Structures are given as C-alpha cells and as structure tokens.
1. Quick check: 36, 29, 20 is what I get for semi-axes √(5λ) of the Cα gyration tensor in Å, calculated from one of I, II. Which structure matches?
2. Could you figure out which one of I, II the value 26.0 for mean count of other Cβ atoms within 10 Å over residues 128-135 was computed from?
3. When P(r) over Cα pairs in 5 Å bins from 0, in percent, for residues 144-263 alone is computed for each of I, II, which one produces 2, 11, 20, 20, 18, 14, 9, 4, 1, 0?
4. Can you tell which of I, II yields 0.80 when FRET efficiency 1/(1 + (r/R0)^6) of positions 80 and 336 (r between Cβ atoms, R0 = 41 Å, to 0.05) is derived from it?
Structure I
Amino acid sequence: MSADLKVLPVGNEERPAAYLQSFSVRYEYPVHFTDHLFAHDNPIFAQTIARREAGKRHRVVVFIDSNVAASFASLAHDIAGYADLHGETIELVAHPEIVPGGEHVKNDPALVTRLQHRLVELGIDRHAFVVGIGGGAFLDLIGYVAATTHRGIRHIRVPTTVLAQNDSGVGVKNGVNAFGMKNLLGAFAPPFAVLNDAVFLRTLQPRDKIAGIAEAVKVALIRDRVFFEWLEASATALRDCEPAAMARMIRRCAELHMRQIAHGGDPFESGSARPLDYGHWSAHKLEALTSHELRHGEAVAIGLALDARYSVQVGMLPAGGEDRVHALLKRLGFHLWHPALESRDNDGHWLLLRGLEEFREHLGGELTITLLRDLGVGEEVHHMDSGEILHALTWLRRQELGA
C-alpha cells in the first residue's frame, strides 16, 4: 500500500485548513481452472486457503447452491473429507450448508440476514474464509454477505455455471436486489480467489450452457476480433457443448474480463461507464419484463443483436456487421426475439425504452452506453435515439419472425 498526505492551498502554513489524503491499495487474487476441485489428490483448494499464511490452520465455512447440491449429492461429504485430509490447513467450522440458489434469492433480505447471523454464530472473522459454490446469482448473494459482515470477510468463489465461470464469477462485484431494482445493494469486494472446476458444468442443461456463451460473444465484440472470429469458427462445437471448445471459450472470456478489471481504469465503476455491459441496457429490462423467464444470457444475446443493428443504423458499425453478429448468435442456438420486447404501458409507451434511464440510474451521472465501432472494437456513447432503437427492433423482429 502507498500513501501520501498533502496540505491543500487554503489557510496558512502554520494552521492549514485542510489536508488531502491519498492512498492506494493493491488487490490480487488468483483465478484457477481445474477439474475435481475436492478430489483428495487435488491440492488447489488447500493451497488457496494457505496462500497468504502458510503453516496456519484456517477457519472455513462453506455454502452450496441448492441447485448444485441436487446435481452433486456427495459434494458436501466430499468437502468434509477433503478438509479432514488437509486438517493442518483447513478447519471446517460446520458441515457445508445448502442454501437456495437462483435469481430469486437476491430478492430475499431475510436470507441475507440469516446468513450474516450464521457467520456470527460460527465465529467467522476477517481472517477466516467464506466459500460459495454455485451460480452467478448465488455468488452475488454470498459475496454480499461476506463483504458486509465484519466489513469484509475473505471470500472464495467456486462458480458452477458457464456464465459465472467466464464472466461474473471472476469480477469484483457482489450484490442483491432491493426495492424492485437489480443489484441495488452491494459492494465492490474482490474475492480472495476464484476456483473454476469444469466438472460442475457437466450436469448443466444445454440451455444453461449456451446462455453463458452470450457473455463470450459480448466481450469478443467489444475487445477481441480474433476471439469473435474463433467463436464463429467454433459455433457448432460450442452449440453442442463440446468440452474442449467450452473450456477454451471460458478461459479466454475470463482473461478478457480480468484484463478489463485490471487495466480498464475504473474497476469499481466510480464513473458513469459500464464498458463490459454492451447489450445489457435492454437485457436487464427484458429480464424484468419476462419475470426472469429468460436467462440472463438469453436476454443479453437479444441485446447484443439489437445494439449491433443500432450501431449500423447510426453509422458506427460497417454494414453487414450486424448480420455476422445475428448469424453467430443463431448458430449458437439463441432465440433472438421475445414478445415482451413490444410491451407498452397504458399510455402506449414502450417499456423497453425505460431500460435506458434505469441503466443510467444504476451508476448515476451521464448515460453511457457501449456500442460497436467495429467487430472487436467497442465505443462509448452518451445518447441513444428512441426512434432508431424501435427501427432496430423492427429489423430484429423481421429477422426472427419474418414479419
């Protein structure tokens, strides 16, 4: 950590009226890719726990997403056995606890309170570890609980979905929904470590595997044309969820997200921009309009196609680029239309368009939307024309429904 203290040019030298406090803190966390994380001969989990303080026995509490527990009946037993084997490093303070998973858990303040109280009951402090094993929404919840108890407990994420392993699980955001707003309550708290285990992906339904690929298309479109072209070449293998293609896609997507967090200049989003949220202004609104019938990735895919067409219409993306985006998403297996896109209120106003203001409100400041200057090149704009958006919707509807 570095720090500096300066006298502001007010008052006088003997009795300055103000000081300028300045310091920086270095954050560092590993992101591992492995198989069978809790196999007795896999050292990664134990090494992660001991990463900063070797030779010490660390207190650990584990929470497991109920959806994961249903698919891996022996998981809690395996973790307990692993902890026993590595008892010189790991003190499992309680048997791994099953907690509800899915987006709805982020709407339950009573669950947040219960989990915070549970950490206090178990004597978990800032030198202990909270391990969350589950999907993205579940990890958002557990991360928020860890970040707000004792003002921040070390948190290890074990993402179990494609979306969490290639995107949300490797980031620094935690949060829950409140007052009808997505992720209104939360904290920027980098994890102690992220442990990606490919075995957890094997039991996912094809729909959930494919949904997570939308975030790979997103980050490729705004950061890496070569990756986008690889996605085009590998679309059939990815649609069929071939393990080698999925593993490569997840790793590259995670690398690009981590690079943005580390080198993008605003990891805690203190400004107005959300550079990794291309296609998300409409996706977030569409999720709400469908009462989360659509997976997050499915809504994002629609948002990517919509904003690609908009980018062409306003003269940013060269014509034909939107067709490549649409074709890739279709080859991956996405449906790029939902009737909720045309929802209107009693006065005839398009509900989807409210997503722009809601997107701005989340960070405050000036509306900042990422669009496409080229395939692989994102560019921020501060205005979107509602007429052009509706024109892009008409194009998308015609592409999907032929009318």
Structure II
Amino acid sequence: MLRARQKTLHNEAVLKVLLVSGGSGGHLIPAMTLARSLHSSDRCLMVSTRRPIDQLIEASANGDGSAALDWEAVNLQPFTPLWRWCVPSYLLQQLRAVGTVRAILRRERPDVVVGFGGYLSAVGVVAARSAGIPSVIHEQNVIPGRANRLLARLADAVAISFPETKRHLPSRTTVEVTGNPVRFQAGLVSAEEARSFFGLDSERPVLLVMGGSQGSRAINRLALQMWEGCAEAERRKIQILHLAGSLQAKEVEEGYRRLGMRAAVLPFSPEMDRAFSAATLAISRAGATGIAEMVVMGVPSILIPYPYAGAHQRANAQWMRSIGGAEVLEEATLTPERLGQQVGALLSDPDRLGRMRAALRARGDGSAADRLAAVVQRVATERR
C-alpha cells in the first residue's frame, strides 16, 4: 500500500503518485530518483515487473536506508516476439498482469501516474487514461522508445532528457526538458575513499568497465582480451573496477587473476557514486541512465553502443561525443587491439581527460529530478 510521508505540497495538498517502471535499470533508476525528490508528496508507490534486475534494484533500494518507497511487482512479460501471443498460457498470464495493474489503480486512486518507458509503463499509462487519471511519461534517451512515442498522445505531459528529443514526438505533445534524474551528486565521495571502498589503491588510475545493469558479454570479452597482448609492466600500471553482470562475474574475475591484474569484479554495484568517483576513465554501453550519471560525475568514457537497441544508444553516444565527453566505438568493427589503443591514448593524456571532465560537468547540474518532480506535481494538481 502507499506509505504516508511527513511533508506536503506548498499548497498543503496531499498527492498520491504511482510510478510505473521496470525491465531495466535504465527505467527503474530514474523512477526511484524521482520518488526521492518528491518530498512534497505524501504517498508514493512503485509498480515494476518481476524480472531479476527489478528484484535486484528493489533489494538495493530497500537496503540503502534512503528510499521511502513502497514496491509492488506485476508478472508482466515483454510483448515481443509476437509469436508468443499465440501461446494460450502466455496470453492468459499477460491478461492477468494487465488486470493486476488496473486493480492497483482502482485500489489506490492515485492523483497521477508516471511512466518511464517500456511495456509495463505502456499498460500503466493506458490504464490511467481509461480511468481518467492524469499521467506523465519520462523519456531517458535522445531518441524515444516505441512505447513512449505511442504514449505521448495519451499523456498529459512528456518530460524529456535532451532538447533534441522533441523533434521525435508528435507536434501537439506537451513537452518539457527536465533532464534525466541522477541518484547522486559529484564531489561527495573522494577518489581515494571510493578506491579504498572497492579494495583498490589510491595511486594508480582506475578503468571502470560496465555493460549496463545486466552486464555485457561483448564488453567483458573485449575488456579482458585487450590486455592479453600487453606486457606485464603495462598491465601493472592500471587497476580495474569491472561490473560484469551476474552470469559472468566469476569468469571475468578469473580472467584478471590469470593476467595478474589488480581488479575488483562485481556482478552489479548499488554504490555507483563510489564507482564513478573511483574511475579515471570508463568503458561502457550508452544507456541513458549511465550517460546521465557520467555527465553529472564528470567521468570521461569510451562508449560502445549496444547494437540491438535500435538507434537509442548510438544517438546517446553521439551526443556524448558532440559535447566532448566521450569517444565512441562501434561493436561491429571493434577489436581488442583497437580498444586497447583508445584506452592507452586517453590514459596517457591527463590534459585531454581533464578537458573531457570539464565538458561533462558543464552539462550536468544534478537538478533533473527536481525539475521532473515539478512537472509531476503540476499535472497532478491541475486535474484536481
């Protein structure tokens, strides 16, 4: 059930906010961050899927002591591939899940529903529309996903992370540029403290390797293989913080041990503020949440867009390169040798890394969550 909080809106109204998000960290993390910024809202409930990544993020949120957020999971599965709709058991499960979402709306009667993209968000916003409940959707990427493009006509407002996104939405859509909510602020954790937290020393540069909330086999492979041709003396000059995903963490850890490299290998880290504070340079996919966090934290990066995410990650990566904060390498043509050359070129040029950090920090003021909260509060109170 929605949990009562201490504070109220400036006009003493009490809001009930239903957040509909799930399926990836890129959707869930902005939703959680918004919940923490809704200090004026008395009640807040997250509705997510039952996918493992959702459960992992829920556990980390409940364990950090800062998320006053109730959580309810719905057994909704991805809508694709389309052949699954021909399987009676799948169709029955989906209909039950949709019915659960509608039941939550009837039970809670929220003042506003906020969707963050994806198939569950689509169900939540459509159900809100049919129930006469106002809704807001938030798009994290430069190019909006399929669900948000369709939902834009139904929602009362669309919040976007990049001004460039507006041209991809219907012309009559009410659009506001809020940025992408980020969980933390730069400067609160020193590099020395962060490196000590992960068991790394404070002197050598740290290469942060991550493939998104669920890891990336391709990035794991490339990141290990690029060191195999290096002399031992070169490998000892650097240390690694590698978020490898739950399926490959042990294998990746063994790989660094075999190479004789100092490395902290984790499946996933809820301490991303420390991870970014520790990093000298990052190798990463170009998911929207990771991009937003690297901007705010000022972490230069080598981005390898996920090639099967439509044009979303490629557009995110090109935006990062356009502001001077990242280099972009395409997975289809990337070799371990080329990746190693790019890593070496950046780590050997501190002045260039400094310029990249400055370019990123100039774009990230950390206020996106507050701006999104203002949009949500306005839409909720306008319909009262």
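Please treat every number below as a calculation from the coordinates, not as lab data. Computed from a prediction, not measured in an experiment: that's the story for all the values here. Cβ atoms are built from the backbone, for glycine too; each structure is taken alone.
1. On the way: I: 36, 29, 20; II: 37, 22, 20.
For semi-axes √(5λ) of the Cα gyration tensor in Å, the value 36, 29, 20 is produced by structure I.
2. I
3. Traced to structure I.
4. Numbers: I: 0.35; II: 0.80.
The structure behind it is II.
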